[in-house]
Structure formats: structure tokens, C-alpha cells
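Every number here is computed from the coordinates shown, using simple stated rules; none is lab data. If you're wondering where the values come from, they're calculated on a predicted model, not measured in any experiment. Cβ atoms are built from the backbone, for glycine too; each structure is taken alone.
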Structure 1
Amino acid sequence: MTEPLSPKVPDQNPAVFQSPFEIEAHGDREWLVTNRRGAFASSSIIDCLTRKYHGLLVTPLPGMEGRYVLLSSLEASLKIGGREYLLPVKRFPSLVFPQGSRDLAEFSLLPFPRWTYKLGEARLVKEVFMLPGEAAVFVAFTYFAGEGGPEEQEIEVRPYFSYRNSHHLSRANPAVNPLWTPVPGGLQVNPYQGLPGLAMTFSGEWEAVENFFWEYNIEYAREQERGQDFREDRFSPGLIRVRLLSGRPWVFRGVPAAEADKASPCEEALAKSRGLAPDLDPVKDFAGDPVGFRRRLLTLGGERFFVTNSLGQHSLVAGYPWFGEWGRDTMIALPGLTFCSGREDWGKAVLRDYGSHIKNGLIPNTLGEMQGFTSYNSIDAGLLYLWALGKYLEFLDQGPRREAGAAFFGVADQILSAFLEGRVPNCRLDSQGLLDTGSWKTQLTWMDAIAWGRPVTPRYGYAVELNALFFQALGLYRGLADQTGASGPNREKAEELYRMIPPAFLKTFWLEDLGTLTDTFREGGADRKIRPNMLFAAAAPGLLPKEKGRGVVACAKRELLIPSGLRTLAPGDPEYQGRYEGDGPTRDSRYHQGTAWPWLLGIMVEASLALAEPEELPGELDYWEDYLDSFLRRHLGEQGLGSLSEVFDGDGENPRGKGSFAQAWSVGEVIRAYALIRTRREK
């Protein structure tokens, strides 16, 4: 056992931040609110938009690909004691103005994002929330007069609109309709033909002031960093002038016009939001037990990935702010986000609904309007479905396990039979029982990046994790067939292959001189690359001799493990890239060539604990618990608050999160790793 990778960092509360707020440091910290329909609201904690994906209402639209940034922001200003307070933070070329973060006293993540501004003796509190299943976003402002202050205060609230696909940027143009029109309780904008209108309604008394203008060249710092276009023009039709009464919230609601009648009215929505508050006090609970608080916060945040899609089916969003539904990501994230988190019903529903999409042994790698297309282009997604099903059955007691096994046997049979009968595209079952997949032109595994028109990691031939997952799938199928009494040629073939694969696997993948497994074998030879995919073989019961499995784990810990996950390639390899940076193609070329991924911690912990000798197990449990706690201490209050980033640089002791700021499988597999530790301690 080695010492935990745990560089010392301040024990910052990941859910509460207090002044002073710095534009550079705090502009990187991002909050997220979702509605279980694929829409979200997100920005930085200083109320500065740093991504083109940020906005108050970023939503899928019926019949259109991807999400649309409809309502970009809602910016407040007010005058108190002769001073004007402008509360947002905005970047323009060579200028940051206004800098409302100077007046920001506190930001709190729970129960919803909340900003408290100190305005002399007065306070203004802003909250942003969504309700599950509703298409609207709500923003509440509450004024507190302070000692001797006026009980009423006028505030001006100005909405800004982008009205474009979230992957694109808008520019000032003559096609926009500059007017808003009255609707019951508010106003409606209809900026462009072909896009739905947005209804804005308000609680209390208000006055609309028409004053259309374009705001030019607002800059998104994170897009500039990513080598993307980063300047945009937004428009505002006018402002809403409101008289705030001390202690009484004023609520704004923004909703696509077609959904307006289905969304809760402003004050009713505010009351409902209070009922959604989690049993987690961000100040008291953190002070009492910071480690336990972070674990609970991570589990709580897992619900933000849940979605009921346009088909009415249960699913997961792979990551925010740009991913939609990905079958592979869903299956990897599912056990941690559902079965290990007390959400069995949702997990079971996701398995059931994805089971309706099976085609030639595959489930969709991308699904639905949020991603923009449905595709069946991954060999591993169907096998990972069976992997997730196996984790579900392990979770259950014996009686419910039999019932669930019987319920899902038909789906398992569909997937595995396609492999056994040679119906899976780009996949061949050889005479030894191993899977030979793809060609140099394809990218069929999770390492699927393409740069400059070519696959970066063309893992064609025999891929180590595909064959490990196939072996596990055969074991699951055998068990389910025994349970249901199924018989037939596929059951007999599954039995035969289950016996054949271990020696063939070892002969094909084992590197005797290195004491570990190669990543792929093709054209008569091993590529000899050390990648984390080999851990799926180490974690598969019965596939490797124990000592060889321990060699795989030791190699992964030595060559790949860093404080933020596992590198995708050992640093000694000539193709290793330790920094995930540059423009789009450059980043894609480094995505799986050394970049570290937190989701791999789940399979790493699983293999480590499964293969530890009895006398080693207590130390391994302590090691991994300390590792995970240190990881959360560093990153749960960085980038996506209460969540975990998609990737990190492979170099550096304490790199910052990159890619998606809230990634489902990062969160799910860390939760599952904790559950594995807890289960082993309880045995």
C-alpha cells in the first residue's frame, strides 16, 4: 500500500462562498439548476456569463436539434442613498463592467443558487430555481430594508436574450422583432420566425418600459480559453420596473409560450420551491462534518442528471452544459446515481426504457433531441447495459433479484444473442470466443475522439475492456438463464464461450515482461499501451488469475493514478499528452492520450478491493476512502459546484477541472466507489 494522494488544500465549504469575490477566481465556479426535462439554468457564482452555454433558460425545443439559449440573463439595478448599484458582472473587450461582485456578500448553492448583495445597510437576495417537470425558470428578488431604511425600494430588471442554439453565437441583425407584447400577468417576446415565443410573467405590481437595444461584444472567457468564438451580441426589448416591499419576494417567470399554461404561477412556484429544500444545511452540516457533508452534497447533486425525455422515457443527461443523452455514459453512471444512492426506481426505469431501443445488440450511443441525433455507433454501449444490469442485480436481495432477473432476461437475451449470432455491426466473434471489432477508420469504444478527420485512438482489433465486458455478459446471461430455465443454442454457446475465453484472453492480452495487460491486440501483435481499460478485466470475476489481476491494479496505480482520476495513457508512452488544452481539434487529439478521467475511479476501486488479500483489505479501504475524500475536498467547490468535472490534465498535482463542468459518470462512479468501500467495511 502507498500513501494516499492528498495534497493539502483549505477546507472550503463547497456550497457557501463569502466576500470578497474575485472575478478571475470565482468566475470559474459554476452553478447549475435543472428541471428533469433537459433544460437548465447556469452561470458563474459572481453572475458573470463565462460560457456561450450559460443562460437562465437553456432548453430543448420540440422538433429542433440540441438546446437553445432563449433567456440569457436577467440583470438588476437599483438606487439607494444616492448610489446606483449594478449587480451583474460583464466582460467586454478590454473592459469588465459592471462589477457587481464588489457588492456581493454571499453566494449559497442550497436549496437553490442564492446571492446576497450588501447595499449599504440594505440587502437584496436573488434566487434562481426550476421545478421538476416544468419548462419554466424562476428568479426571485427579496429586498431587506435594514435598520432605518425605506420599507419600499424600486428595482429595474432587464432581460437579455440570445435566442440561438447553445453551440452557436448570435450577432446583431435586422431580422429580430424588437417588440414585446402584453400577455396575462406579463409580457411575451417573439424575436424570430420559426422559434417559439417566450412568456414572462411577474408577481406583484410592475411597469414595463420599452427600450430595445443590442448589447455588443459580450465576451465568454471560458470559450476563449477553449479556442472557440467567444464574442456575442444580445438584445433586450426593455426593462421591468418594480416596487419591492421589504421582506416580500418578487418573482419573475420565463417559459416557452406553448408551455405557459402548464407552468406554476410565480408565487405558487416560490412556495413549491421551499418544499424542495433538501435535508442538508450548508452551514451547520458542513461545520459539523465536512467529509460527510461533501459526500451527501455529491449524492444530492446526482439528481440533476435525471431527465424524462421527449419520448416520455427515463434517462440521464451525460453532462452539462453541452451533452445530451448518451447510452454509454448513462450505463456507466447509472449504478452510482441510482442504485447506490437510494433511487432504485429511477434506475430500474432507465434500464427498462433503454431496453426498448435495442438494435442488433446495441443501445443508442446518442439519443434524442438534446444531443441532436440518435446513433448506434458504439460496440460497448450494449455490453455496458448488461454491466449496469449486473450491478443492479447485485444490489438487490435474493427474492427481488430473482424477480428483476426474470423481468430483464429478455433484454439480456436480445443483446447477447446478437453477439453470439454475428449480428452486431463491425464485430466478429473469433474461434477462441474473443471479439474482434472495427477498423482503423472506426472509433467504437469510449475512446472515440476524432481530430483532423481521423480517429485519435483507433482501438480496432481486440480491445481489452470489450472482451472483459463480453465475458462478464456471458456470466450474467448464464445466471439469468439458469434462473428462468431458458434453453437453446445460445445458452449452450454462452456456456462454451465462458469456459473458452479466460485462457484465450490471457494469451492475447498478457504482457509478461510488464506484468500487465495490453490495451489492444491487432494484426498479430499487442500495441503495448498502458491504459486504464485493462481494469475492467481485473474486476471481472474468473477472467484473470488473481496474481495477474493484482499486477494490473498495481500497474494502473503506479502509471495512471493521479489525485484527480486515472490518466488515459501512461506518461512514458511517446504519444502521451499531459495537458488538455488548445483549440477543438487539439483538445480532441489529447482527450484519451493522457488526460485524466474521474469516472475511472469506480472500476479502479472495484478491482483494488476485489483483489486485495484479507490482511491488506483494511489498508486498501482506508487508502481509497482517504483518496476520494481528498478528491472531493479539492474539486467539489471548484468548476461545477456540488458536481465533478469531465476531465483533468494528466500532468500536475492539483489540476483544475476541464471539459464538461458536471459529468454524470464522474459523479456516479465516485458515488459507487464510496458504496463499494462501505459495503466491504460492513461485511
Structure 2
Amino acid sequence: MVLTAAERRARELRARLDEANYRYHVLDDPQISDADYDALLRELLDLEEAHAEVRTPDSPTQRVGGAPASGFPEYVHVRPMLSLANAFDESELLAFDARVRKLGGVDGDVAYTCELKIDGLAVSLRYDEGRLTAGGTRGDGTVGEEITANLRTIKSIPLSLRDAGGAVPRHIDVRGEAYLRKSDFARLNAARVKQGLRPFENPRNTAAGGLRQKDPKLAAQRSLSFYAYAAGEIDADDPPRTQWELLAYLQRLGVRVNEHAVRVSSMGEVIAFVERFEELRETLDYEIDGVVIKVDDLALQAKLGSIGKDPRWAVAYKFRAREARTKLLSIEVNVGRTGTLNPYAVLEPVRIGGVTVTNATLHNLDYIRSNDIRAGDVVTVIRAGDVIPRVVGPVLELRDGDLPLYELPTTCPVCGADVDHPEGEVMARCTNATCPAQLVERVRHFASRGAMDIEGIGDQLAAALVESGLVHDVSDIYALDLEKLLALPRMAEKSASNVLTAIAASKSRGLARVLFGLGIRMVGGQNAAILAGDFGSIDALAAATEDELLASEGIGPEIARSVVLFFAQEPNRAMVRRLRDAGVDMTAPKRERAPVGPLAGKTLVLTGTLPNLTRDEAAEMIVAAGGKVSSAVSKKTAYVVAGEEAGTKLAKAEQLAIPILDEAGLRALLESE
């Protein structure tokens, strides 16, 4: 193919600009002046304006451009972006190393790669045939936000990969941290103050806010930087075999990696590295809050696997918290998603680690009392893990006078309902199932598999239903129709129809599922099944006294008190009436008080994850067959039902020679006569 003069010059300019970017942002070895770089970029801009056919998606001119986005679509990670478990001292690092060697079957020392834990925003970059095609935030690890246009504005992110001593990978997902350098943060704030604008609070939040700008030009003004630390999928002929090789491979591709990363041959060297950088952290031009330690051998990483979203082959060592003293102005309370009353401190503003702190957690009443924390005190505040501020305690020598002890409210500060705080329990809870503060979590729980099993109503739809005002308590779920659901964001007609079908089917689940779904404190699947079978209807249960409830097998004083208190709240009773009016079945076949069935008089223990049953579903089936479910293994245990990831209960059962069943064995036992 014969190139035109414009195409030849555009290619030459792009190559020179790419090389300049690589030298400046990756190697930290600039070869041309800023003025020369700007002149080359201006020439390329003019050339592409005059000859649109020479513009390419990976051109340096395309780092900022396009119209502001109206919203961010989903970015699906082909391989999850995992979170990390934390370690806070040397003993926890040694315990991590011991687990790695035991689970990995390794005799002797394990090699690790140590990388500084940059305080920024985790992102993923997708390169196809060497070109940046998409990028997104971590999100929940599986789905994030697609912010490709904003990521293109970061100059240390290459728009196209370099030749790594061979062909570039056909596909690679590069994971890393987008962050704001301290020096760039200072310049940005100085410019804002000069313009009469309020300065930003800290580099991390400023970086995160920059990447969520709808207009890429505004994102570019934040002057963000990027370090790579991992890869998701790699489609290449000879991919790296260790984490250390991976970092070198990424750097050869033109992707910036942190220069302080090291490969060490033992946990002793890991600890030395951690101690060194805890002292050096203030000398760096970016915020770090710890060190990430990874098993170096990628094959060993794969063998170790993960627990949930935490890999067994990596841990984040968190530096000691920064602290300061300030005055505790007052103690206030917020209500959590599960109804817990959470005290927090309102503080005289104080700077801790570059952040202005005005509020801090106080955990609960026991914490406040045991540490003798009182409004009016001068207190010590730390940023735990450099993120969550926490009041440690008062500076007693600075206490002024006889300050009053703190008393927790007896009514919910959000809805005014009674607060349940049983003697001996740490947490107090609002008893109103319609309390606005906990409504999203209650809707999600009500629709969950172990409760009413309304497929389609998960975290996102539950939040959307509440935020839109369509659902004020769980009974409103049964007033939803196609028109209402289609008014919600990202709701298609087929999805809405499926949700309505699931809602209709849930009406026949029966009393035990309804009781569990209502979220009555201490009434899980097992207790819900017991109460449903003993009382037969929700009306009989609502009218029961504590003494009548205590007659049920396994129902103790605290459970009985919790049930009575729940039905004593008028909003809860009104919600139950609306559920009945909607056609929800809240009855169950009454059984004789003496247990009958194939498991009559037998106690079973559940451990691990079963392939097809949730823990509550299995417990409900056992109770319905006359058995009991215990949380502890003893000589009186008849069977232990074990699934994947079974723990110490399985080991104890083997020690006591107690019969062990899998899910199939449990089902066979339930079907026996």
C-alpha cells in the first residue's frame, strides 16, 4: 500500500510522540523538552484536522476528545478483580506465609513479590492486538463502570503497546492503580484557590472523582498517573510464569510499573521491605497505605486459589494508622442497613494524613463506655488503614470538668420506633421493618433465595425500587406492575416481565419463608420453620405471648422477646396486613409438638457449602422432618452434613466417629421412612 505524504508524516509524528511519552512517563527519562513535545502534538493535531483519514484511535491526539458522556455503561471483567485480605503486624504476615506453604505443599521458603500499595483507584485496561480498546473501574470485582475516554487522558497509560521483544499479546487485560501524585495535587489545589474555588480534600478522592467525570476534558485536568501491577487474561505465545516476570513483561510493553517493586526469597525479606517503606512513605511523591505481598510463582497462585473475593496467594500489609488529637463536639447516631444503631463522633475538624476529618466511628455503646469516651473530651483519632477515622479514646488529663456519660437513644432516630437492645448484646437495633434507613437491605433479604426467592430482585434492583419511591416496605413489592418497573433505569420489558412472574410465584412460599423474609431478629430459616409449624398462621404468631413462644422447641427467651417486640410495632402489623391483602400465603400446616418424621429426635450439624441448598433451606428441611439443627458438634450429634470448604466441624465429626453426609445423603435420609 502506497502511503500519502500526510499518512507518512502522521505515522512519524505519532511514533515520536509515543516514544516521548514512554520515556517521560514510564522510564522517567525525558529526551525532548515540553515545548518540543507540544510543537509535535500541535503539528499532528493540525494534520489530522486537515486530513481526517489519517486519524487513528490510538493517536496521542485522542487522549482527550469527544462529547461528555451521559452515563457510564457496565464494564464486565472476564476474570474478577479480587480484593485483598489485610495483615497488620509481623505475626499476621508469618501466619500468611505458613498458610501458603501448607496449602501449596511447599517445603522451605516461598518467593514473593512485594509492591507498594498505591492509594488510588483500581482500574482495568483492555488491549486487543496491542491497542487500548476499553477500560473500566473495579466496581464489585465482577462489573465496574466503563470509563475508557477518561482513562485515555492519563499519559502514563499507553494507547498502544510496544514490541516486547516479540509480537505484542493478541489480548491482555492490564490491571493497575490510577492515582494523583502529591506534587500534581498541590499544583491542582493552588490553581483552584487562585480561582476562588474550594481545594480538594486528598489525592485519592480527587483521582477517583476525576475518573468519574462525564467530560473527558475535565478528567484530563486532574493530571492523573498510572501504575500497573497485574494482568487478567493474557493471550500471548509465551506469557510470564511469575509475578516478577509479569512486571518486567508489562514494562517492556510500555506499561508503567512501580520502580520500588522487588522479588524476595523469604518472608523474612518481606518483613524487612515492609519496615523500610513504612519509614520511607513520606518521601514518596504519591500516597501509599501499605505493601501488597504476592506469591511470585503464578502456577502456585493458581493452585492456592481464592476464598470468595480474597486470593489465598496475596495479602495487603497495612501501615500503622496515622493519628491526631481534637475535640469531640457531640455523639450522634446513624441507622445501618440492617437496623443497627451506630454511634459516631462529631469532631472539631482536624487534618490526619492529608485529610480533614470531621466525623469518626465509635462502634457501639460498649466501646464508648469501656473507653470512657464523652462529648466535650479531647480525643485521639486515628485513620484505620488510612481510610476510616476512629476515636481511640479520651486524653483524660485534658478532660474539663465532670462530663456526662453517653446514653444510647431508646427510639430510632430515623423513624421513632422502639429500639431493641437486649442485655449482654453489643448492638442495638430499630424494630421497625419499614424503617427507611434499612429498607434496601430488607427488600433484598425478603427477595433472597432462602426467603421468598424472587429472582431478579438483587442489590441493584432493591436499591432502585427504594430510591424511586416505588417500595416503602416489602409489601409494596406486590403492587409493582410492568409500567412501574419499566420506569426504572436499565429495565427492559423482558426483565420486568420475569420479575413480575417471580413475584407472583413467591406468594405461595408459605409462612416459614415469609417469617424468615421479614427479617425478625434472631429468626433465621430454622427458627422460622419451627414457629410456622407450631403456630400455623402469622395471626396466631402475632398474638402469641413470650411464654407461648417459649413452648416451641429451640425457642429461647431472647428469640421469644424479639418476636413479640416485632409484632408490637404498628408499622410491622400494617405491613403484614398489606401482604395478606396482596394474596401472600402466611399459613403453614400445624404439626404435633412432639417431633415426627424420619429425623425425629435427631440433631444434625451443617458445615461448608452444599451444591444446591442454602444453609437455611437445608435447616428448614431438617426441621420439617422432625430433626434439630445445632451449630456445634458433640457426642449427641446424629449426623454432620458437609459441603465444600467444610472446616473444623468436619474434623471434629471425624474425630468423634459421627456419620458424615453430603447433600445427596441428606436427601436420601429425609426421604426414608
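Could you figure out which one of 1, 2 the value 4.5 for distance in nm of label points 7 Å out along Cα→Cβ at positions 129 and 265 was computed from?
Derived from 2, not from the others.
If we compute relative contact order in percent (Cα under 8 Å, 6 or more apart) for structures 1, 2, which one ends up with the highest value?
Max of relative contact order in percent (Cα under 8 Å, 6 or more apart): 1.
Could you figure out which one of 1, 2 the value 0.95 for FRET efficiency 1/(1 + (r/R0)^6) of positions 81 and 169 (r between Cβ atoms, R0 = 30 Å, to 0.05) was computed from?
Going through each structure in turn, the value belongs to 2.
One of 1, 2 was used to calculate Cα extents along the principal axes in Å, giving 92, 68, 62; which?
2
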